[in-house]
Structure P
Amino acid sequence: MVFLRSATSLDMGPILTTDRLILRLPQQADFAEWSHLRGLSKEGLVPYEPKWAENELSRDSFRLRLRFYQREFRDSTGYPFFIFTKDGNNLLGGITLSNVRRGVTQSGSIGYWIGLPFQKNGYMTEAVKALGVYAFKELGLHRIDAASLPENSASIRVLEKCGFKNEGLAREYLCINGQWQDHLLFGWLFSDLR
C-alpha cells in the first residue's frame, strides 16, 4: 500500500510511504549518509551508471545535484526521491522519475540505485511500485519508461515484478561508465497497474 502526503508551501515536496519505506526529496542534510552509502557501493554501481566524476562524492557535487533536482521538481519535469527505512533513519538508495513529458505523451522515465548492503531485500521493487502509483494516480501519467543493461538481471527482475513489459533492444542507447551501451527498453502503462 502506498500513502502520499501532499506537498505544502511549508515542506519539501511529496513523501511516499509503503509498509517498509519512506521516499522523499533529497536534502542537504542527507549528504554524509549519501556520500558514505554511494562510496561503500561504488563497485556495484559504476558498471550500471554514467561515468563518475573525480569529485562525485564531494559536498560541492552533491550541492549541484540538489540544485538540479530542485529545478526539475519546480518545473514538474523530474521527481527525485531518496529511499529510507520506515523510521527514516537509514538511507537505502535513490529513485527518480525524470524526463516527464505532458501533452499527448503523458510519460516519464524511471531510474534507480540501491546501496550494496540493502540489495536483495525487495526494497527497490517496493520503491518502484510506490513511485509508479504516484506517477499514474497523482501526476496523471499514462506511461513510464525504463532501460536496463541486458546483463543487469536484478534490475530486470525489479521491472518485471512491477509490471513493466520488455519492448525491445535499443542499440547504444545510453553512455554508461564512459561507453555507449545497448539497453533493453521497458514500458509500464497506467492500464498495467496491478
Structure Q
Amino acid sequence: MHNNKLKQLILKNKNLYLTISSDKVKNDNDFLNAVASALNNGVQIVQLKDKISSPKRIVEIGRKLRELTSLFDALFFINGRADIAYALEADGVHLEEEDLCVHTALEILGNNKIVGISVKNLSQLSEAIKENADYITLSDNMIDKTSELKIPYFLEPDNIANLNLLIKQGIKRFALNENILKTNPDILQKLRQN
C-alpha cells in the first residue's frame, strides 16, 4: 500500500505524543489550555481518549481539539472510535486490543488516515505488525524490541522515574499520558531540549 510510506514520512519527525482524557473534564477552557500548553511545549500528536462520555460529548470536545491541534500543525487522533475520528476529520485513530482491526478502521476512515495500535506484549506486537499498523505505542518494558521495529513507535513510560531513565538512555520518542504531565509539568521542556 503506497500510503504507508507517506504516513511513515508524516510520523518520522514526530517525537512527542500526548494521550489526554476528556472524561474527567469539568471545565473545557482549562482542558483546552492544558492541551495548548503541551502543544506550545513541543507535543506534536494529541490523542483524545474517552471511554465513558457519550459520543455527542466526545465530538463536542473533539471539535475544539481538532481546531487547536490544527493551529499548532499537530496530528490529532481519536482513541478507539473510527466513526468519531471520521466525523471530526481527525488525522487518524489509535486502537487498543478490544477495538476494531486496522483494516476495518481504514475502511471507515479512508486509506490516507493514520492508524496506530497500543502494544503491551510480544503477541500484540506481532499482531500490530501483521495488521500493518502505521505506528505503535509500546509499554516501556518492551524497550529491547525497539531496535527490531521498522515502523514508527513511541514508548509509553509508566511513571516519571521510568521516563527519566529512558531519557538518560537517549530515547527521544514518547507517548505520554496526562498523569505524567501532572507529576512533572516541566518534563516537556526537558524532552524538547533532549
Structure R
Amino acid sequence: MLAALTGMGLSAAAGLNAYIPFLVVALMARFTDLVTLPSGYEWMAGDWAIGIGTVLLLTEVVLDKVPAVDTLNDTIQTFIRPSMGGLIFAATTAASEIDNSTWMAEHPWVSVVLGIIVSGLVHTGKMAARPVVNGATVGAGGPVVSTVEDGASIGLSLVALLAPVFVVVALGLLAWLLVWMSLRVRDWRRGRRERAYASG
C-alpha cells in the first residue's frame, strides 16, 4: 500500500514537472539509503541520467515561465510527463525499502499504467489552466503559477518518499486545486463567449 501511495505521489508530481520527481528519486538513491533502485532501474542514479535530467529540468523551468512558450512546452510535455510518471511509479513500487508489495511485484505493468494515468490527469489539468491564466493576467500570472507548480512538485515528491501516508491528503488538495482551476477556466470561457455575443 505504501508503495502505491509513493508511486501515486511521484506520478502526480511528474504531471506538474517531469524532471523534479525523477531527480529527487535519483539523488536519494545515489546519496542516501532511503531508496535503493531495483534491478533494471539502477541507471536512474547514474551520472549521465542525473546530468541529462538536470539539464532538462533547467530548460523546463525556464520555458515554463515564458507566456505562450509555456503552452507549446506543455504540448511537447504531453508525451513526456505521463511517460515519466509511469517510469517513476514502476521504479519506486519495486524498491524494497519503500514496501514489499508481492502483488505489485507480480504485476509490474499495473505500476506503469497507474503512473501514466495519474501523471496524465495532472498534466491535462495544468495544460488546460495555463492559457487561461496567461490570458486573464496578460501573461503576468504564468511565471507565478509555474513557480507554484514547481514548488508543489518538489513538495509532493518529498512527501511521497518520506511520508507516503500523507500522499492522500496532498493528492486531495491537488485534486481540489485542479477542479477549482477547471471551474475558473469554464467561467472565463463562458464570460468571453457572452462578451463576444454582446459585442456582436
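All of the numbers you see were taken from the coordinates with simple rules; none came from a lab. Since this is a predicted model, take the numbers as computed values, not measurements. Cβ atoms are built from the backbone, for glycine too; each structure is taken alone.
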Looking at structures P, Q, R, which one was helix-only ellipticity at 222 nm (-39500 (n - 2.57) for each DSSP H run of 4 or more, over all residues; to 500) calculated from, given that it came out as -27500?
R
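Can you tell which of P, Q, R yields 17.4 when mean count of other Cβ atoms within 10 Å over residues 13-20 is derived from it?
Computing mean count of other Cβ atoms within 10 Å over residues 13-20 on every structure in P, Q, R gives 17.4 only for P.
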